[in-house]
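The data blocks that follow each hold one structure.
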Structure 1
Amino acid sequence: MSFNDPGANFTGIQGIRGVLDSKDVYIAGTYTTTSDSITHGVIYKGPLQDSGNSGTWYQLDYTSTLFNDVTLTSCYGPNNATNGNIRVVGAYKRASTGNQNLGFLYEGSIEGDGKWRTITPSDVNKADVYDVFMHSTMGDLAVGNYDLKHEPTSGFSFIYDLKTHTNFTYMVANSYSTSLYGIWYNGNNNYTLSGGFSTHELGALSQGFLVDYNASTKQFTHFKAFNYNNDPKSTIITHFEGITGAANNGYNIPVDWVTADGAELGASQVTVHRNSDGSFSKAIWNNISYPASVITTANTAYKNNILGIYVSNDTTTNTKTTASFTAALKK
């Protein structure tokens with residue numbers, strides 16, 4: 001079903017988490033209105049039903065006492081914080097810093113009057129950093145990505161510790177580009193991370209991946225690469241866009257992909273289970289296409305639901321509509 005802020009011109013869903021001790025969800029994204037030219041951050045709180053009309057949508061824009069030139073706020077990953085508050089990560093832009101994205105962490109009330117923090121990778125030259133995105137948060141960690149001005153064809157992912165406010169770069173072995181889009185807290189300092197990577201060995205080919213990370217030992221284990229339909233030759237891009245826990249010690253994952261000939265952009269829901277030795281199983285693929293759409297993207301997952309964006313084309317008026325959706329996996 002379509003799922004959008006009824007008062008917005010456009011709604012772009014990018015992240016979701018369940019509200020603690022509730023059947024409701026937090027949904028994070030962006031929206032625009034007809035009253036201004038700014039792209040605003042938005043948080044929905046309510047049930048995952050009725051096309052978004054049964055809950056409440058809150059505008060959430062980066063604020064600071066030091067400057068007031070924010071031109072865009074994009075909320076990516078919501079999560080529960082203490083005392084009924086919300087934690088959100090994402091990116092924002094300022095008029096004075098050009099077109100680059102700046103990462104942020106917000107914690108406080110859903111109305112936006114809490115504490116905002118700009119996040120920058122700390123293990124590289126800050127003057128060389130360009131475009132920082134914080135994608136997802138859970139437990140005591142958040143994950144994101146950044147680019148470097150002197151390496152425009154590369155991408156770097158990093159892991160941010162919410163307690164110590166420190167971070168470090170993570171790259172898949174032998175990759176020139178690694179992205180971290182999803183994080184799931186398994187308990188006992190153990191996390192499962194999802195994203196995508198590219199290597200010079202494989203050329204332009206991008207693969208999705210899962211990897212476990214222990215925040216106490218700082219060790220990564222059980223790394224596994226994935227390709228659309230489990231066929232390395234099927235696509236030039238396979239990218240995991242997030243992760244959520246599933247039944248039987250498994251995970252549900254939203255995936256975007258591009259066919260090997262570059263002619264088709266598609267979206268899927270993937271389920272991956274654990275083998276007896278703790279490694280990840282072969283992926284089970286389910287394709288997603290919003291009815292009568294020309295493009296469908298899978299952006300985030302919650303239980304057996306995938307949320308994303310679709311583009312439809314009215315051939316009568318020759319106009320395109322971009323909006324958000326939810327899709328539930330049939331049991």
Structure 2
Amino acid sequence: MPMPELTFACELESPELQALFSDQRVIDDLLALQAGVSIGLIDLSPERAAVVQQLNEAGVPVTAWLLLPRQEGYWFNLDNAPQAVACYADFKVWTQDNALQWAGVGIDIEPDFNEFQQLIQGDRWQLAPLILQRIGDSGRALDGRLTYGALVREMRADGYQVTSYQLPFIVDERRVDATLLQRVLGIVDVPADRETLMIYTSFVRPMGPGFLNSYGADAGAIGVGSTGGGVEIAGSEPLTWGEFARDLGMAYRWTDDIFIFSLEGCVEQGFLSRLQDFDWEQPVVMPTAQIEQVDRLRAVLRGVLWASNRPFTILAGLVGLFLLFRGLRRLLSR
């Protein structure tokens with residue numbers, strides 16, 4: 001099998017971003033790996049533009065990972081679709097003003113950053129009324145899908161390949177034609193050219209290997225991580241080299257398109273240079289029991305999602321069963 005196509009995510013503020021790429025060894029390692037970089041556009045500053053220009057000149061493919069200010073949700077979702085459209089318009093002006101070249105555009109679909117912070121800080125009950133309201137709002141998901149669909153068509157018309165970074169659960173919802181998770185979490189099923197499932201095992205220890213392989217079977221591209229950096233989650237530690245190597249080997253069994261979160265974490269831990277000698281053909285022990293356990297959990301999830309989108313069908317079925325059993329009971333009592 002050929003060496004996989006690697007893309008490293010980089011989510012740094014402009015000063016730290018410049019400092020990272022001031023080390024020529026980082027660029028040399030990326031070139032040796034024939035890898036690309038997906039740069040989070042936290043700002044549209046001259047400093048960030050200078051780094052993109054530096055990578056353009058070096059021949060490193062760069063994806064524009066679009067992001068919003070944190071007060072607007074940071075990641076794209078159902079509630080900030082108008083801001084996402086405006087973000088892309090600003091990005092086009094910035095790109096033209098600085099003569100930047102892009103391998104593609106990345107859309108990160110995740111819940112609102114501020115709601116995410118509330119969840120990890122334990123303020124779940126404060127979100128309960130909002131969640132209940134969203135469960136009954138079926139039009140919200142449709143409106144968001146239409147807005148983002150139009151945005152993707154605009155990006156394609158501008159000549160960009162569009163990559164979406166998705167939570168893996170979207171696969172289960174799509175399979176049963178449901179929208180419950182989209183309504184509750186604010187995520188949206190975007191019709192991208194290249195979909196990357198963010199299957200980060202560091203967030204689901206100790207079931208990470210089973211999680212990766214269960215969802216990996218449904219992935220076009222797999223996101224592995226986290227090696228450090230980005231939004232911190234309480235109780236989650238960056239992958240060790242052993243865990244990282246394990247995840248790369250497992251991901252490669254499913255796809256040759258691998259997204260790594262993050263570049264800065266790999267550099268800090270010394271992983272980037274070690275990847276040049278990485279044995280992609282090394283034997284991988286598949287965690288069969290874990291995979292089966294995750295598959296069972298996913299089957300239950302799909303059942304819940306299917307039922308959530310068909311409440312009247314379920315109700316009619318229950319009424320039908322009740323009438324059937326009552327009729328049988330009358331027959332047997334004669």
Structure 3
Amino acid sequence: MATHSVDLLIVGAGPVGLYGAYYAGVRGLRTAVIDSLSQLGGQITAMYPEKLIFDIAGYPAVKGRDLVEALVAQAASASPLYILGQEAQKLATCPSGQHVVTTGGGDEIHCGAVVITAGIGTFTPRKLPAGEDYLGKGLEYFVPDPARYNGADVVIVGGGDSALDWALMLHPTAASVTVVHRRRVFRAHAATVAQVEQLPIELITDAEVDVLGGSSSVTYADVTVKGSGELRRIPCQRVVAALGFIANLGPLRDWGIELHDNRHIVVDSAMRTGRTGVFAAGDVVDYDGKVRLISVGFGEVATAVNNAAVHIDPDAQLFPGHSTDEQPSPTLASA
């Protein structure tokens with residue numbers, strides 16, 4: 001057990017938390033970042049490090065691991081304290097206004113303010129009842145290493161962004177890719193759907209995977225198209241069940257902060273929660289007009305950190321100035 005004393009604690013070491021750590025350094029704050037995972041990068045590192053991300057400003061496309069590496073390098077300028085493999089559990093507030101967060105490992109983190117950037121908490125994948133016996137034997141819920149799919153016939157179950165992004169990523173090296181979606185219309189971005197439709201990727205909509213079969217590993221998927229009674233057997237050696245994840249905020253539920261839908265933290269325009277000195281940003285927050293993109297989370301965490309800085313030191317300015325203001329003025333060459 002250890003005790004740490006910092007100005008700011010960031011809960012969550014995903015992209016938004018890492019950018020928050022960097023920005024806390026801009027404000028001169030001593031910062032700790034805690035995450036229940038044992039490595040930086042949050043869900044990107046854990047679930048799709050090789051997946052291309054297309055909606056980050058300045059990057060036409062960037063692999064998840066490359067984005068994380070760049071954010072870690074940027075945050076290094078602030079020398080944050082990383083506390084990994086431990087869950088933030090209890091939050092207590094002293095009469096002085098200082099917060100004390102206790103971790104699952106028994107550590108105590110004393111801080112002036114907290115910024116929660118924990119994605120949407122702990123994720124449990126939605127199950128594919130037809131094939132649970134094949135989990136790890138050809139069935140997976142995400143694609144951490146696309147090389148394992150080279151030369152394989154792949155069935156992807158789902159109709160969201162992850163399902164079609166993985167279809168695009170695996171198509172060049174897999175023997176075949178088939179996408180099975182239980183609805184007629186895909187939930188993914190229209191541009192992504194259009195890309196998939198232009199490739200020799202079979203799309204089976206309004207359909208369900210009834211059975212996965214094979215002796216020791218997956219060798220086929222039986223699919224039924226609704227209303228037709230048609231049963232199709234699709235040979236495959238890999239199945240990706242991209243059915244989404246069930247969110248769970250875990251101990252954060254007991255922190256005295258208002259929740260929406262029992263899984264998102266309600267914040268105001270300053271990213272303040274209902275508990276004094278506790279802010280939040282990223283996918284975990286909810287407000288009218290909220291858009292859940294990493295790029296939006298970057299702006300939110302900058303707002304949260306600036307307001308946290310004022311909470312910690314009421315004499316501080318909310319706006320710290322532009323980073324270019326710290327650079328020496330260019331000198332004009334004499335004629």
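Only the coordinates and a few stated rules stand behind these numbers; no lab work does. Everything numeric in this text was worked out from a predicted model, so none of it was measured. Cβ atoms are built from the backbone, for glycine too; each structure is taken alone.
From 1, 2, 3, which structure was mean count of other Cβ atoms within 10 Å over residues 132-139 = 15.8 calculated on? The value was obtained from structure 3.
To test your reading of the models, identify which of 1, 2, 3 gives -6000 for helix-only ellipticity at 222 nm (-39500 (n - 2.57) for each DSSP H run of 4 or more, over all residues; to 500) when calculated.
Values: 1: 0; 2: -16500; 3: -6000.
The value was obtained from structure 3.
Quick one: log10 I(q)/I(0) by the Debye sum over Cα atoms at q = 0.08, 0.19 Å⁻¹, for residues 84-251 alone came out at -0.29, -1.37 when computed from one of 1, 2, 3, so which one is it? The partial results should precede the final answer.
Working: 1: -0.25, -1.31; 2: -0.29, -1.37; 3: -0.35, -1.15.
Derived from 2, not from the others.
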